[in-house]
Structure 1
Amino acid sequence: MSRIGKKPIPLPAGVKYKVDGNTVLVEGPKGKMTALIADGITLRTEGNQLLVERSGDDKAAVHGLTRALVSNAVVGVTDGWKKELDIVGIGYRAELKGKNTVVFTLGYSHPIEVPLPTGIEVAVDPKLTHLVVSGIDRQKVGQVAADMRSLRKPDPYKNKGVRYTGEKLKKKAGKTAGK
């Protein structure tokens with residue numbers, strides 16, 4: 001049995017959903033999102049909760065997945081999703097250029113411009129070393145944050161680079177002098 005699939009999804013006030021074939025459209029205060037529903041999976045409202053049910057045990061593999069996708073859509077249209085990044089290194093920084101482009105200076109010979117996809121917002125703190133990527137689509141927010149981190153991953157010797165806030169890094173010891 002899928003433990004995640006059996007958990008009910010709380011439906012906050014102001015959130016509506018509509019099933020159309022194998023997709024569900026979730027509307028809330030922050031916008032609209034669609035999520036895929038696997039074959040053999042149905043959605044049912046009970047009070048202020050949304051229940052995800054499967055037709056048989058052969059659908060157990062996608063039961064939890066479908067519940068997680070619908071739950072992420074509900075949370076996205078009510079609260080939204082965010083990922084925080086820190087930039088560590090002397091002279092490393094990020095700045096907003098307009099509303100949909102972030103310019104990174106990460107020790108390369110040129111600045112790197114990253115265009116933002118629709119539905120994604122980035123806030124940069126005044127010190128230019130802390131970014132907050134936010135939006136209603138959890139997958140898109142995570143992918144944009146991962147793409148920004150991959151511009152200069154933290155190096156294992158000095159830990160300089162772009163990292164997630166709170167990310168634990170192991171620092172390697174450098175070379176030692178010969179005998």
Structure 2
Amino acid sequence: MSTRASAARYARALLDVVIKEGNPEQVDQELTAFADLVAGTPDLQKALTNPAVPVSAKRGILDTLLSRLKPSKPLAKLLQLLADRNRLVIVGDLAAAYRERLMEYRQIVRAEVITAAPLAPERLAQFEQRLASATGRRVTMSARVDPALIGGAVARVGSIVYDGSVATQLARIRERLEKMG
């Protein structure tokens with residue numbers, strides 16, 4: 001099984017427990033902080049993810065970290081379980097999968113809007129409201145500029161792309177003209 005699939009299973013289980021016993025947002029912050037600490041400290045990452053390092057040594061390192069970081073009980077238990085199973089390599093994927101699950105649970109969808117020129121903050125807010133009404137969920141939106149669009153906008157909500165750019169419209173017109181001629 002891939003690390004992403006494993007991470008998704010652990011994330012689902014963690015969120016189910018945290019919804020009943022704790023604060024899902026706090027666990028998200030704690031898990032992200034732990035994953036960032038491991039990813040940002042090469043020696044720590046090697047020690048926790050290297051298969052040649054004995055599980056008992058990994059567990060000792062993890063227990064020391066947990067005593068200093070003091071994460072919530074469900075997260076600490078999961079990290080200890082991962083250490084015992086020699087699966088701490090999935091911590092980065094676990095943090096990403098947990099965040100996605102949490103957003104799904106909270107009915108939040110991530111969107112990206114690409115425009116040919118920067119939009120004023122009020123236009124971005126209008127865009128966000130329209131996407132929220134179209135999806136029926138709250139939207140967290142990021143925006144970027146791509147002058148190649150010529151005009152219009154492209155909105156990416158999850159895996160769905162809404163393309164209202166001038167560049168795409170011109171490409172469609174060109175295709176039709178080429179088919180006719």
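No lab work stands behind these numbers, since they all come straight from the coordinates. As the structure is a prediction and not an experimental result, all values here were calculated from the model. Cβ atoms are built from the backbone, for glycine too; each structure is taken alone.
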Read-out semi-axes √(5λ) of the Cα gyration tensor in Å, for residues 28-83 alone, computed value 23, 13, 9, structure in 1, 2: 1
Matching task: 3.5 is the computed value of distance in nm of label points 7 Å out along Cα→Cβ at positions 12 and 124. Pick the structure from 1, 2. 2
Which entry (1, 2) yields the derived value 18 for relative contact order in percent (Cα under 8 Å, 6 or more apart): 1
Out of 1, 2, which structure matches -6000 when helix-only ellipticity at 222 nm (-39500 (n - 2.57) for each DSSP H run of 4 or more, over all residues; to 500) is calculated? 1
